[in-house]
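Since every read-out is calculated from the coordinates, none of them should be taken as a lab result. Bear in mind that the values here come from a model prediction, so they are computed numbers and not experimental data. Cβ atoms are built from the backbone, for glycine too; each structure is taken alone.
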Structure I
Amino acid sequence: MGNFSSIDISASGLYAQRMRMDVIANNIANATTTRTDKGGPYRKQEVIFQAHSGKLDGANGGVEVAGVVESPEPSKMVYDPSSPDAGPDGMVAMPNVNVVEEMVDMITATRAYEANVQAITASRSMSTKALELGRV
């Protein structure tokens, strides 16, 4: 297939937004995780999108996930001397996750997902109508 069809382009958007929603859900789930296997608090993850490269199939169009990276934002410091993760000054390094921002991002990703579903539905409907016209 030389070019992505409209359905293929929308399907790539569905995959990308689903990945984004999975990462956002993981961020929200770890919004209070102060200790990880790497040491220190959980670091917010972000999905990086890029235009479909066509490296594998030569097709152009659509979007793909280039990767998932840690946010460069610093950890939030909170005074909680009763925490087992508190330093000598009573400060605890908390994840750099803002749950309100994550929820806004989740709504945006959900809307983008829904838009891609509607585009697929419209493409399918147009194809069906074209076939019906061909039968007449």
Structure II
Amino acid sequence: MNQGLFESLVGRFYDTTPVESVPLADRRIISIKDNLTRIFNTREGLLPHLKGYGLPDISEIYRTMPHGVERLEEAMAATVEKHEPRLRNVKVLRQHVAEHAMTLAFSISGEVPGFGTITFQTTFFTNGQSSIGSWKKA
């Protein structure tokens, strides 16, 4: 099975795209992207039955800039390593954005067994939400 259990049960991906409409080769990567979206848009502690799931409050990260960025990078890497086992040797790197943009951008890369290394682009906004852009194979 290329997609995750969640997608198999509901029959669609996070953006409501039906699983069957996505080529088999891409399903696992889109499933990983969907899981990262859920993780990054959940605040740490919100799901007490999943210890370490989610990220710290993004508004607090903005308040403690520039030191908050390092804390966010570390939290992202630790959370992905713990809650997305299909992605190994995770690396999180801050990307440059214009100072007036009021966003934080990161690349998250890792190895997917049997597929290779992939990179996702993630942007965090001041409202606390994140968006994961397209992925690319390295």
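Observations on the structure shown:
- Which of I, II yields 31 [relative contact order in percent (Cα under 8 Å, 6 or more apart), calculated]: I
- For 57, 25, 16 (Cα extents along the principal axes in Å, for residues 30-101 alone, calculated) the corresponding structure among I, II: I
- Value -10000, calculated as helix-only ellipticity at 222 nm (-39500 (n - 2.57) for each DSSP H run of 4 or more, over all residues; to 500), assigned to which of I, II: II
- Comparison of I, II by Kirkwood radius over Cα pairs in Å, for residues 70-117 alone - largest value held by: I
- Structure (I, II) behind the derived value 12.4 of mean count of other Cβ atoms within 10 Å over residues 62-69: II
- Looking across I, II, the calculation of Rg and Dmax of the Cα atoms in Å that yields 21.4, 82 traces back to I.
- FRET efficiency 1/(1 + (r/R0)^6) of positions 14 and 86 (r between Cβ atoms, R0 = 30 Å, to 0.05) derived as 1.00 - corresponding label from I, II: II
- Origin of the derived value 4.3 (distance in nm of label points 7 Å out along Cα→Cβ at positions 38 and 126; candidates I, II): I
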